[in-house]
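Before anything else, here is the set of structures, which you'll find just below.
Each reported figure results from applying straightforward, stated rules to the coordinates on display, with no laboratory input. On a predicted model such as this, the values are computed, not experimentally measured, just so you know. Cβ atoms are built from the backbone, for glycine too; each structure is taken alone.
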Structure I
Amino acid sequence: MRAKGFQGIVGRKKGATWNTAVVPAAADGIEVLSVVPSGGTDLIEDNQITGRVTQREASAGLKNMTVVLRTALRYEGNGFDVAMVTGLAGAPTTVDTTGKLHVFKIKDSMDGIFNTLVYESVKDTKVEELSSVKWNKLKISGKSGERVEIEISGIVANWTDASGTNTTTSIDSITLTATREYALFHQAVLWMNAQSGGALSGSDAVRISEFEINVERGMDARFTTGGGQVCDEPIENGFLKVSGSFGFAALEDGTGGNAAFLAEQMAATAKKATLAISSPNLAGSATEKYSWKFWLPNLQFGAAKVGIPGPGGPTWSIPFTAWHVATVPTGFTAGYLDAVTIENTNRLTTDVLA
């Protein structure tokens, strides 16, 4: 029997004790584009002089591992992955009877927030178990004509393909959430104006051809006698950074244009923005649609210049960094002070981190 990626079953579930695996089951599944672990057991080379030009066998060192998971963003089912990096979720509020609004905010300390990740690599034969993963990077991106994607990266405690906890039997109990609808780029709208300006409205819409939003925690694996070869639960080692970029199909002035952003970058002008991705389908009973919404209360543009690459009109992009604020900007929801606050409306009724 050989491994075939299309047969893979993938599940993840919040853990309780670092490096102690739990068993994903109903509604813990996720369909993926890829799951890519890297690293393994380091080798400690034997550099003793033996009279030969070659070396003797190495000793087993530390288990240094990471993993990257990439999938298309769905309106229901990826809130768990977002919360694994932001840190705060909470019980959803009801909007329009059946619609449930989940709000993901940035938690200062991520102690105790990690999950087990498992996937079946060889159908009914081999299950790979990552006992605990501390996710520290989140990227949500979209391009014209494509589905929006989500990618998360994390630090791994340990790996095995011979677990007594997650088996070829247990993995068959993994199921997905009920709604599988994808977030599509053409469903996105970006609004942006001056950070101290009025509430965002239709006239503040900016035409984009692509976007990227990143949340990255400064975090590293530290090894002590407490874990032996396995790292202790990773700890923050610096500031959390929220960054990203907006791409444009042309350089243009006027309503919906972007030419002013070049001068605003040179002046370090502060802006505020929201990016909304909304389904045409109802999560609520009458008016509330499935959606994702990203609130950025203060952002500044990074270096970007537009040249003449040829006879056609230039496409271009501008990076940004987002910051937290002391006062909620006009038009933003009370309490949305983080460098990014993420909303997700669907029909899931419970806290994704419960």
Structure II
Amino acid sequence: MTVCDLPATPAEFTPRDFLQEVPPVRAWSEWLKLAQAATTFEQKLGLLHVGFDVETHVGGKLAATDRLKFYFDAADGWTETSSFRYEGLLWSQEETYHVGHDKHHNALKRTVSEQRQQLARKAFEMLARHYFKPMLHWLENANHRDRDEEVWMRRFLLDPAFLFIREFFAIERAGVRNLTERYRDRSPSEELVVEFLLKLPQLLWSWQEDEINSYDSAETKAGKERDNRLAAQIVAAAKLWIIEVLADLGELDLLTKWLVTDFDEPCVAKLEEIALRTKLKEHYHHVQKDRPATTIDEACFAGSEAAWLLKKRSLLVRENGRLREIQYAERERDEAAERVTRLTRQPA
């Protein structure tokens, strides 16, 4: 339907008439119907703006999960206009819309794909404001020792939302999906989301299985065991994912605190994989032509953060073991000296 097809506005229609009916959208199902019926950019933009204000009590958790998935799906690809262009269609072949004026009163125009990108950007901003910001606040204030917080962590890791996050920020050849490549170009919304991602290692490496108590019923024990197995698998996979994310963000040093005792072989292997992707450049590294590093030492020479973290881990593990051996030896020495003193003490 075009503007010309719309019925003419009645002459008696007034601003008061426009303001007469003002009910809010009452439920997510109603929001979806409005979204399906929307035909203009402005209608869709407005709906995205209010989507998180809509009650989801009808349908409960299911409706809240559906809403979250809708926003993640709508925001997917928001950093690239090309994500919203029909395959095989050139930019010059797209329809162009007049969308307003800039501060100098020059006409602003956008292509169809640029309009779609604007909607995706809006969906991302709403996710940042209504989902990632509260989550970041929780992670910043959690000490991971409180029982309620431990329960929350387990529920979050098993929640579909955590899967949405991992899929949305999946690792691609160019880096982390749905993050702008240059950090200087990041908006406040994106900076907030990056802060959230940087808090996830603490969550993943502090995760513990739900304690199974002797007084638990057989059904409760079976449920806890099932959830523990599933959560352990999720955490193991998520650790490898977040290592890739931190590598792309240049924040691998955040993992230092877990390098000695909590860094398992798959995590070490992931760091090695990342390190060996490092390219030695002909003009900088004394090689005949550009090539990947073949050793961790070469990767260190080429400036790989992952390679240097592996070196740090090797040093920390070695020194941790050496100092523990010294500690045990000193303890044995002191205990032996005490026994000698006791055995040689003259009877009264």
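The table for this structure:
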quantity	calculated
Structure with the greatest value (metric percent of Cα pairs over 17 Å apart, for residues 203-306 alone, set I, II)	I
Highest-scoring label, criterion being mean count of other Cβ atoms within 10 Å over residues 131-138, among I, II	I
log10 I(q)/I(0) by the Debye sum over Cα atoms at q = 0.10 Å⁻¹ derived as -0.86 - corresponding label from I, II	II
When distance in nm of label points 7 Å out along Cα→Cβ at positions 259 and 283 is computed for each of I, II, the largest belongs to	I
Which of I, II yields -18000 [helix-only ellipticity at 222 nm (-39500 (n - 2.57) for each DSSP H run of 4 or more, over all residues; to 500), calculated]	II
For 11 (relative contact order in percent (Cα under 8 Å, 6 or more apart), calculated) the corresponding structure among I, II	II
Rg/Rh (Cα atoms, Kirkwood Rh), for residues 275-330 alone derived as 1.18 - corresponding label from I, II	I
